[in-house]
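Read through the structures below before going on.
A short reminder: the numbers here are calculations on the coordinates, not readings from a lab. Computed from a predicted structure; not experimentally measured. Cβ atoms are built from the backbone, for glycine too; each structure is taken alone.
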Structure I
Amino acid sequence: MRKLLIEKTSKTPRVLFDPDNWVLEIEGISRPENVRQFYYPIIERLENFRKNELESIKPEERKKPFIVKLYLDYFNSSSAKFILDIIMQIAGFHDDGMNPIIEWYFEEDDIDTKEAGQEFEELVDIEFKYIMVKDN
């Protein structure tokens, strides 16, 4: 499976899905004009990875961490639904015997973003790792 890279714009985050290294990164602002069109390819890739690639991974190799880095400066309510869909896909990896780690980044003075991560965490069965980033 090939790597997916979507460059950041003023309305969309940078997205990197690297299935070979088991990494998904989403960073920036998320308020795309067509949220479904932006997020669907990411969700589809995760579904394909889970359905097609996971079968070829030996059970003992599944314990390797699958790292998800979410560093969102801002996301609108439409984006929140798709971000939750992504998090739920990752929760499914855990059900398949993998070791997903969700890193939720927030700026030092941005309590709202941290609380949004905590709300997402309550909806899935995976513990988040919260990483505070110091303001420049």
Structure II
Amino acid sequence: MKKTIKVVAAFIIKDEKVLLAKRSTGDKEILGKWEFPGGKVEPGESETNAIEREIKEEFELEIKAEEFITNNVCEYPMKIVDLKLYRCKYISGKFHLHDHSEYKYINLKDLLNYDLAPADIPLAKYVKEMTQ
């Protein structure tokens, strides 16, 4: 039986644009794909603490998780990912990339024009519909 992994992702808006990052580490299914940045929830950790910690580790940015938006359960060949998207507020910091090759703030209308990780596609469709 496949293991289900709890993962959180950040929906960060700055100047009416949303943050996406391109994976340079991890499973082959997501390498080179764009995603809402985030990571795994550690045992005993709250989802909001996890997203704030992951963004600090991956980008050296301070953010504040504000509210849960939606989630998607996606089955990959080796595991099942329960990906939860949180609206987050940028607080401070300059970008330093650790698990990504690049990042962009993009217009919401262009969200689905990017080669998104499979688990992120339904989240992108949801936020695009919610913000039109």
Structure III
Amino acid sequence: MNKIFIKKTDRTPEVTIDAENAYFCMEYDSRPEDVRKFYYPIIEKLKIITDTIIQKNTLKYFDEKPFVFEFKMGYFNSSSAKFILDLLSVVQNFKNAGANIKINWFYFDDDEDMKEAGEDFSDFCDIKFNFFAIEPEE
């Protein structure tokens, strides 16, 4: 199965992984009670997908259309940040294997802390992020 969808809750973000369309998205707040239980299956699924692409030598598929990773987080706690870094390590390994990727980081235009978090993540994984300021929802 190359598609996964996790519906958001009051404590966890919505997550979409669609390997066929080369798309990953995580959005809304992240403060799960059991961070490991929430993030570990997502990280493992993404690792399986990216490893399979590498092993099947199908990286050339992404030459014209990058694999897009989008983060549209309103808030995440420090425990979630650690697992987001783990997730980005999988993305970094995918890129280092030769995959053409794009990471889009969305933040509310009045939330400099979230923009800085994205910049820190970008520096950590040595991948240039695209940053987009969006209007807060009313």
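At a glance:
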{"quantity": "Top of I, II, III by distance in nm of label points 7 Å out along Cα→Cβ at positions 41 and 57, largest first", "calculated": "III"}
{"quantity": "Among I, II, III, structure where helix-only ellipticity at 222 nm (-39500 (n - 2.57) for each DSSP H run of 4 or more, over all residues; to 500) as derived comes to -13000", "calculated": "III"}
